[in-house]
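Asks: Got some structures for you, see below.
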Structure P
Amino acid sequence: MVWESHDAIRRRLDGERGRIEKRDGAAVALAYPSPYHAGMSSLGFQQVYKLIQASDGFRCARTFLPDDAAQREVTPLTYEDLRPLSHYPIIAFSVAYELELAGLVSMLERSDIPSLREERAEEHPFVLAGGPLTFSNPLPLAAFADAIVMGEAEELVVPVLE
């Protein structure tokens with residue numbers, strides 16, 4: 001079972017302005033551990049999306065917590081590829097505040113990816129975490145992220161992915 005139907009995701013994408021179509025480059029799942037409208041209201045999340053899409057070697061596939069809390073028990077899909085997070089080599093989370101850690105854990109667990117860094121193996125995606133939380137209190141992310149990106153996205157996103 002998936003979080004949102006393919007049709008619902010496509011309808012949402014059709015209504016977007018400023019979406020950047022890209023099919024070449026290594027796929028990176030860009031995850032926001034809150035619903036779509038919260039993620040798309042985040043200028044930082046949008047900036048990271050644009051930076052990845054503008055890079056030569058990478059492309060971005062976004063995913064969010066579902067709007068409906070009842071759907072949070074099923075597998076999340078990325079919007080651009082309609083694939084589960086477990087199919088990506090890198091998952092980059094943008095985390096704004098501590099309460100979103102529950103969404104991060106849920107997204108990983110519903111994707112059959114161990115939420116704790118120490119429980120993941122080589123075959124699991126590499127989990128990056130960045131966002132406003134890393135400026136104020138990055139320590140809670142340490143148990144879940146393989147790497148934490150601290151600093152301005154403009155300078156770090158593509159070099160960290162490389």
Structure Q
Amino acid sequence: ENYHHLYSLLSQMKISVLDNQRKEAKQKYNDALSAYVTLYFGRPLEKLNTFFDGVQARVSSGVKTSEVSYQLAFSKQELRKVINQYPGSAVKRGLEALYKKVEKHLSEESNLLPVVWRAMQEEFIQQYKTLEDLMQQCYPGSMITLEFTINDILNFFSDIARSH
């Protein structure tokens with residue numbers, strides 16, 4: 001919040017002598033925002049991420065991506081079990097809890113909540129895309145997908161933001 005406030009003040013002043021300080025404040029603000037998102041957002045699809053950490057470990061140890069699904073612990077059936085733990089409604093509930101936590105951390109005067117929420121949305125979409133890519137590589141043609149889409153994610157985030 002402090003870097004956001006400092007950057008806003010320096011930007012409003014438009015004093016050319018302070019351009020370096022403004023740029024530095026913006027960089028520190030972006031770094032702090034990124035660190036906050038990483039710290040508090042974490043990995044909301046933890047079991048799915050853990051599953052694919054194992055998949056990536058197998059691939060790193062020499063198993064071909066097309067053969068991962070033949071490993072007992074990483075079979076299509078096991079993947080479906082993990083995916084079934086994350087229906088859209090459960091994901092939305094988790095995001096609602098996260099929103100409340102973030103809301104408590106930030107002061108109302110800073111107007112920073114929408115910025116942080118957007119950064120968290122981008123992080124979630126990035127994690128989603130990574131998981132989708134891994135599913136396409138390791139389970140091609142299996143027709144296995146997550147039970148929610150990027151559009152669902154966007155709707156979850158905007159619905160939660162509008163309701164508060």
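Asks: One of P, Q was used to calculate P(r) over Cα pairs in 10 Å bins from 0, in percent, for residues 21-116 alone, giving 13, 31, 24, 21, 11, 1; which?
Replies: Numbers: P: 17, 53, 28, 3; Q: 13, 31, 24, 21, 11, 1.
Value 13, 31, 24, 21, 11, 1 for P(r) over Cα pairs in 10 Å bins from 0, in percent, for residues 21-116 alone corresponds to Q out of P, Q.
Asks: Comparing FRET efficiency 1/(1 + (r/R0)^6) of positions 29 and 133 (r between Cβ atoms, R0 = 35 Å, to 0.05) across structures P, Q, which is largest? Let's see the in-between values first.
Replies: Values: P: 1.00; Q: 0.70.
Answer by largest value of FRET efficiency 1/(1 + (r/R0)^6) of positions 29 and 133 (r between Cβ atoms, R0 = 35 Å, to 0.05): P.
Asks: Moving on to the next point. Can you spot which of P, Q the value 0.00 was calculated from, given it is FRET efficiency 1/(1 + (r/R0)^6) of positions 13 and 61 (r between Cβ atoms, R0 = 25 Å, to 0.05)?
Replies: So the calculation was done on Q.
Asks: Tell me which structure, out of P, Q, gives -24000 once helix-only ellipticity at 222 nm (-39500 (n - 2.57) for each DSSP H run of 4 or more, over all residues; to 500) is calculated.
Replies: Q
Asks: Another question, then. Check the numbers for Cα Rg over 2.2 N^0.38 Å across P, Q and tell me which is largest.
Replies: Working: P: 0.94; Q: 1.30.
When Cα Rg over 2.2 N^0.38 Å is calculated for P, Q, structure Q comes out on top.
Asks: Continuing with this model, one more query. One of P, Q was used to compute relative contact order in percent (Cα under 8 Å, 6 or more apart), and the result was 23. Which label is that?
Replies: Going through each structure in turn, the value belongs to P.
Rule-based calculations on the coordinates, nothing more; no lab input. Owing to the predicted nature of the structure, the values given are computational and were not obtained by experimental measurement. Cβ atoms are built from the backbone, for glycine too; each structure is taken alone.
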